[in-house]
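J.: Pasting the structures here.
Computed from the coordinates by the stated procedures, all read-outs in this text should not be read as laboratory data. A quick note: this is a predicted structure, and the numbers were derived from the prediction, not measured. Cβ atoms are built from the backbone, for glycine too; each structure is taken alone.
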Structure P
Amino acid sequence: MAYARRWRDRTVQLRIGSMVALLVLLTLNVFVVPFTVPPDSVFARIVRDVLLSMILLSGVATVSDHHRLFVAIALVSGVAILVRWTGWFYPPGKTPGLLDETALFSLGILCVVIGIKVFSSGTVTFDRILGAIALYVLIGVVWAEAYQLINIHVPGAYAGIARDSGSLDRSSWIYFSFVTLTTVGYGDITPVAHAARSLAILEALIGQLYPAIVLARLVSLHVAGGGSGTNQA
């Protein structure tokens, strides 16, 4: 019994620690690195690759107690990290959009996995609340990757920015994504292409509905479970 309890406590600590790490890494990736590191430097690429790798590894650790989710996200993350780092050996411009497509797919899968963890049945634990926050930030990151891919494959998809995606640093996509997600809509960047408009509409809808849905779900789980705690599975 004592051994089983210690094992459960360690599992809980791993879940909470990995979710905190994921949230910290997402904060650095969204609010610090894009606006402080020169976008065209080699250092910026190294930082982005390291952060993406650590975000994916943290995401794997957050679902270590769910075997199927763990295997799925571990496989996807492993492939994404491998592609990301082997990309250093590709000639510049040889595979346009490949790294962004891989990042988009892996982060999208991570969103799904964390979403299952947040919205599944069970008690309201601290790591579930942190997961809900991390999922919201991840949605903004995924859409930023999608906007950038559209701009690569559909020149002139956005008004108010340079058509050449190479001259536009990632901070602009992060900025546009979160402005859309929070439905602020300053209007300095405007989607013109149909695909860009569809993505912007979908992100704005998610930004409106997500807080209400998460709040309703967590409250219902709290009421059904008769309380919450960090020591419950």
Structure Q
Amino acid sequence: MRVAIAGAHGNIAQRLTARLVAGGDTVIGLIRNPGHAADLRARGADPVVCDLEHATVEEVAAAVAGADAVVFAAGAGPGSGAERKLTLDRDGAIKLLEATAASATPYLIVSSVGAENPPPDSDDDVFSVYLRAKAQADAAVMASERPWTVLRPGALTDDPGTGAVRLDLSPFRGRVAREDVAEVLAGLLHDPRASHRILYVNGGEEPIAAALERVLGTPAG
């Protein structure tokens, strides 16, 4: 499988790349900073410089041409202001969606718990804007006519992965290692039953393969 990952230098994306490459997949890694290309090559990805905030839809389409699936794992980051939550977390996700619409490739978006019920517009702090941006991006993806999956983790940590999680169809809060999120994403990419699913993930005690089988074995509602 040839997978295009937006935000490929991010902490989850780099871990996902390593897993996919080790499993025999090919990764197109979209990055904004050319200086990050060497890091991606070291993990076996093919880096492509493509700034989602400023590239045209046509330029994004050219960057991910030939992909069998796309993953939106980009994010403005905790130090950014509210404006970039909109231009990247929301608009970047939608631009990638539009750029790959003709190919009808599966689209997997990394969202956040809380996006299912975002704060009202009257709340203008950065985190509230972030959750609304994620909710709007998710809504655009789910309204599309292609296979899609929305994964909503809780608070992310850089703790070592445990290989076990709690995975559910209903929202719940918690903490989860980025390494474990990456393993869940890799499993979702390779399972067609993930299509049209909204999933929540946090740390837990169920082995990831078993958690995926349990949840994806439930008929999509």
Structure R
Amino acid sequence: MPKRLILVAGNIGSGKTSLTERIGERLGWRTAYESVADNPYLSNFYADMRAWSFHLQIFFLGHRAEQHLELWNDPRSAIIDRSIYEDAYIFARALNHMGNLSERDYLSYRKVFDLVVRSLPAPSLLIYLKTPVPILVKRIHERGRDIESGITAEYLSLLESYYNDWIRVFDFCPVLTIRTDNLDFVHQPRHLDKVIERINIKLSGKEEVVF
């Protein structure tokens, strides 16, 4: 199989990390994840979002661009948990909408983002994991992460609306949309088999069979 770079996108709790881990294990691909433990702005951001939103978004932009290029230049195929595109089209947009990222800072960030993204090679495929908000809320509650304790259904619904806007116009690469509300690729190997089958069909350019 030729070298592939695949990005996994989706709302909080949609299963991005789990899918990235399992595809990496199954296919022997490199994996990469969102920077949390070594993020120098995250704790400040959650303490005062208005003061630190711009700093956080700039950090993520640099981190994801570096990650994207590193894995693109590696001869091995790779899959990345969350895409660089979501930072601008979903999360920075939400921060701006909620008043935590001023219009001036948002426009400045978008200008830098657009310059950076234009210089990046296009990925082979974007996998968009789509999950109903009530199930996202349930999953987030079950995993019980302190950092996610303030996430509300209203916020997830806002993000969902932005994902819908973004996916409709995304054209950097092919998109494979997968509903995850009835999938359990963590505990059901046949579900992971089906996802990998759909990925291979999409990468081959053949007509996709939806399950």
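J.: A value of 22 was computed for relative contact order in percent (Cα under 8 Å, 6 or more apart); which of P, Q, R is the source structure?
T.: Values: P: 22; Q: 18; R: 30.
Among P, Q, R, the structure yielding 22 for relative contact order in percent (Cα under 8 Å, 6 or more apart) is P.
J.: Related question: Computing distance in nm of label points 7 Å out along Cα→Cβ at positions 14 and 38 gives 2.6 for which of P, Q, R? Mind showing how you got there, number by number?
T.: On the way: P: 4.2; Q: 1.3; R: 2.6.
Comparing all candidates, it corresponds to R.
J.: Continuing with the same structure: In terms of Cα Rg over 2.2 N^0.38 Å, which of structures P, Q, R is highest? Can you show the working numbers first?
T.: Numbers: P: 1.08; Q: 0.94; R: 1.01.
Max of Cα Rg over 2.2 N^0.38 Å: P.
J.: For the read-out helix-only ellipticity at 222 nm (-39500 (n - 2.57) for each DSSP H run of 4 or more, over all residues; to 500), a value of -16500 was computed from one structure; give its label from P, Q, R. Can you show the working numbers first?
T.: Values: P: -24500; Q: -9500; R: -16500.
Checking each candidate, the match is R.
J.: Moving to a separate point now. Can you spot which of P, Q, R the value 2.8 was calculated from, given it is distance in nm of label points 7 Å out along Cα→Cβ at positions 86 and 174? Don't jump to the answer; show the numbers that get you there.
T.: Values: P: 2.8; Q: 3.5; R: 2.1.
Considering all the candidates, the number was obtained from P.
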